[in-house]
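Asks: Take a look at the structures below.
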Structure I
Amino acid sequence: MSTPSDTDSHVYDRHPHQAPDDRAPEVLGATGLVKRYGRVTAVDHADFSLRQGEILAVIGDNGAGKTSLIKCLSGAVVPDEGEIRLDGKTVTFENPLEARAAGIETVHQTLAVSPSLDIASNLFLGRERRKQGILGSVFRQLDHKGMRADAARHLDDLGVLTVQNMGQAVETLSGGQRQAVAVARAAAFGSRVVIMDEPTAALGVKESNRVLKLIEDVRDQGMPVVLISHNMPHVFQVADRIHIHRLGQRACVITPSSHSMQDTVAIMTGALDPPEHDAS
């Protein structure tokens, strides 16, 4: 956990984005989610709401239940109780494939890329495209040329200019470039929501800033983003709203302009009570 100084808090309170629009429609939401693992209740009647066109940071201390919450929303686990909504309609995801089919893409901390495959193959991993006509239908040949062209376009759309050769093996890329490939894949195929789990955890300062810019670019293209992060300066740099998770529940939702970094950490740890009126 980053421990900000008074100077850091002052700097990052000057949030560069517009105030979130509380009239924006909800894209992904949940009410009363419960997930138990034996006698342990990881998610305890938790609520969640992601609005169109925003970056919503989800933060919480270790063991707060935020990972289990996100797993429920992304189809990795099935909640025991509660309702999940996508575009206002109640949905049930039995596995991550169903969530992906509904337009929810998740970029995991481990990235889930195949190092030995090239960039284009990773971008289309599990969604490989065959050539048109008899070559694809009968001989089942893949359209490598078309996939590489589309991969280059998706990376260009996100302003990723440091990667030029789509035939380059992912294992030869830097950490930030690998993260860019994973983000581009999520942005390319996620039609409704992109969830990013600790995307800057293993990166240096320069590459972290590049990834944060990618996240903002995804949001600016109209795709709402859920950002799970322990890095408070990064959260305050890009988030429009901040969902604070504590003891298995949503404690409150605040904005970088309404609370300092120190107060946010205090609410997260229980040292400060949540505000009576928040940004949820």
Structure II
Amino acid sequence: MASGFDDYLRQLGVAELPVASCPFDPGLAPAVLESHLAQSAHLILSLKISMSCWIVADAAATRRKLAAAAAAGVATSAGGGPYEIAVAQGRLSAYLDLCADVGFGAIECGSGFTDTGVPPAEAAEMARQRGLVFDYELGDKHGGEFDSARLSELIDEGHRWLEAGARRLVIEARESASAVGMFDAGGKLDTAHASRLAAEFGLERLVFEAPTKPSQFALIDHLGPEVQLGNIPMDELLRVEIYRRGLHSDAFGNPLLRPRRPGAPLEGRSA
């Protein structure tokens, strides 16, 4: 970001925030992804090359995208779907070999639509042997909304994967954030569940999938501007970032987000 932009943001009183957004690529053309990286790489915590699209795309195009991310200094992760399919088909070793060969830095493990299949410690060792780090996705893709009992089970599951070495836990919301995980059929966030997960694991260990504008804004409003969000469409990343900083019209009236004028007291702002 140009220094003149930085200076102006400081003049507005915009807080300096840690990088906390994990957008996803559901099959963008390499040139499109490269353009997004050119304008937004500095705002990306990790880029998920999502679903199995990268496996059926032209191999050269997939390698070009991974190389572009690496050149931009952006960490990459393979989405959880192909991991689950590889486990179910008994081809996890081949899948991990492919991820490492293509240039991924991380994989996402999970059991959102298949049986777990591989114990956490075993999956962790297989990833480490190939120089891959791993995240673990909590929640079922077809299981509907979490209830309190299911959330307790997922918390226990999350601790097992963190103990095995998982970098972060990803909270399932699919591409709809509706009738799944922490979101009801109308897309409303269960703030009690969100708070419970944040208290249990800490925001730095969690990525909340937030594929829609209402889900993005609700999580930032409830958990604050440093909440880590995933499954953000690439063309919505900048909107998420201005919301975090109180530069969006819907965020400006929120005292937790609104820029603090120089010299104004900190009242109403998170520490």
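Asks: Work out the source of 17.5 here, i.e. which of I, II gives that when mean count of other Cβ atoms within 10 Å over residues 50-57 is computed.
Replies: The structure behind it is II.
Asks: Continuing with the same structure: If helix-only ellipticity at 222 nm (-39500 (n - 2.57) for each DSSP H run of 4 or more, over all residues; to 500) is calculated from each of I, II, which structure is the one that comes out at -12500?
Replies: It must be structure II, since only it matches.
Asks: With relative contact order in percent (Cα under 8 Å, 6 or more apart) derived from the coordinates and found to be 29, which of I, II does the value describe?
Replies: I
Asks: Could I ask something else about it? Supply the structure label, taken from I, II, corresponding to distance in nm of label points 7 Å out along Cα→Cβ at positions 154 and 186 with the calculated value 1.3.
Replies: This figure was derived from I.
Asks: If FRET efficiency 1/(1 + (r/R0)^6) of positions 122 and 234 (r between Cβ atoms, R0 = 30 Å, to 0.05) is computed to be 0.35, which of I, II is the source?
Replies: Only structure II yields this read-out.
Asks: Compute distance in nm of label points 7 Å out along Cα→Cβ at positions 130 and 202 for each of I, II and report the one that scores greatest.
Replies: That would be structure I.
Asks: Distance in nm of label points 7 Å out along Cα→Cβ at positions 98 and 138 computed as 3.0: which structure among I, II?
Replies: II
A short reminder: the numbers here are calculations on the coordinates, not readings from a lab. Source: prediction; values computed, not measured. Cβ atoms are built from the backbone, for glycine too; each structure is taken alone.
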